[in-house]
Structure I
Amino acid sequence: MSPAVRSGTVARRTKETNIHVTLRLDGRGKAAVSTGIPFLDHMLELFATHGLVDLTVKAKGDLDVDQHHTVEDLGLALGSALDTALGKRDRIVRFASLTVPMDECLVTVAVDLGGRPGFAYDLKPAERTVGEFDTTLMPHFLESFARTGRLTLHVLQLRTGNPHHLLEATMKGLGRVVDAAAQRDARRRGVPSSKGTL
């Protein structure tokens, strides 16, 4: 019998944004992303490709004001879609970490899908903008993702360099660790916790 498809679809509409996200775990890394922020599209495509997550994102926001509302609400919607896809989180591996080189940059990404939101981040991009993307919004995006995804996420900068490379290593790593932590362990029964619940 084939395992159940693990997917989540979230629509988030406010006076500032209109966002629709569909996320499917155990996919092929297909991405169809349109946020109005080309560099953010690129980052989400990396997340999907390297995490083997099938991802569709359509986002329209008040970019004439700035990028903040779009980036924050997208993080919230993406996290909610992941939370739905994980379901009861039974039999998942739960923890994963990876150190990712991107040319001169080196970043460690670690995740716990145990149901408790937490976030720590110490990247220090040398420039405020990459393309048109405001790099100061990346921690806000990731924190929003961690909050609604009900996961703990740590992003550590081991070696800095070009800010594009730094953020690219982060999103590649995020895709890989979410995929690894979400995998089902055939040996396990129930949720991965000594408490018996997450």
Structure II
Amino acid sequence: MDARFEAAIARFDAAHAEDQEKDASGQPAELLYAQRMSACLVKLAPDASAALRLAVRCQHIRRWAIRRGDYPEGVAGYRKWRLDEADSHALQAMEILAQSGYDEGSIQRVQALVRKEKLKQDPEAQMLEDVSCLVFLEHYFAGFAGKHDEAKLLRILRMTWNKMSPPGHAAALELKLPAPLRAIVDKALAK
């Protein structure tokens, strides 16, 4: 990749490193998430475009700044929060990409991917969604499962599955999940 790409990744990671929430090893949680996203993309699409690599790395940039608790409970509140988050992430991506020397067309492409515009129609937007879902399943589902009842887990897993593409499904089925989590996934996918 070129110097602009490296500068943008460094700036994204510096923003992620501001996260006050830490993982078990003490690393900023959003920085670890971004690194996991990039690693997953490399496995799924090693020849991914620079725009997709950038979007994957910044899709949750400063996620902590827009708190879910500031929005109403329920589906409508959740959807509004997610839309506001996507717009915020796209704006911050624009600022960092401009500082890194990217042109307006490249910036707009990354922003469209971060917003997941034309999901199911744009293969790169779909790839970003697949990567998001796979990272959730592999790294965050266990913690999520420990906080919610089975009915909610089944609903979330079915919604997650519906957002994914067939290649995403295949990759998800190859994940090495602990037996109790695999059983929940299998139950969610049973017809």
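Rule-based calculations on the coordinates, nothing more; no lab input. Every value quoted in this text rests on a predicted model; they were computed, and no experiment measured them. Cβ atoms are built from the backbone, for glycine too; each structure is taken alone.
Structures I, II were shown, and distance in nm of label points 7 Å out along Cα→Cβ at positions 9 and 41 at 2.3 was computed from I.
Suppose helix-only ellipticity at 222 nm (-39500 (n - 2.57) for each DSSP H run of 4 or more, over all residues; to 500) works out to -21000; of I, II, which structure was it derived from? Value -21000 for helix-only ellipticity at 222 nm (-39500 (n - 2.57) for each DSSP H run of 4 or more, over all residues; to 500) corresponds to II out of I, II.
When distance in nm of label points 7 Å out along Cα→Cβ at positions 57 and 129 is calculated for each of structures I, II, structure II gives the greatest result. Each of I, II could give Cα Rg over 2.2 N^0.38 Å, but the derived value 1.03 comes from II.
Given that relative contact order in percent (Cα under 8 Å, 6 or more apart), derived from a single structure, equals 26, which label among I, II identifies that structure? Mind dumping the intermediate values first?
Numbers: I: 26; II: 18.
Source structure for this number: I.
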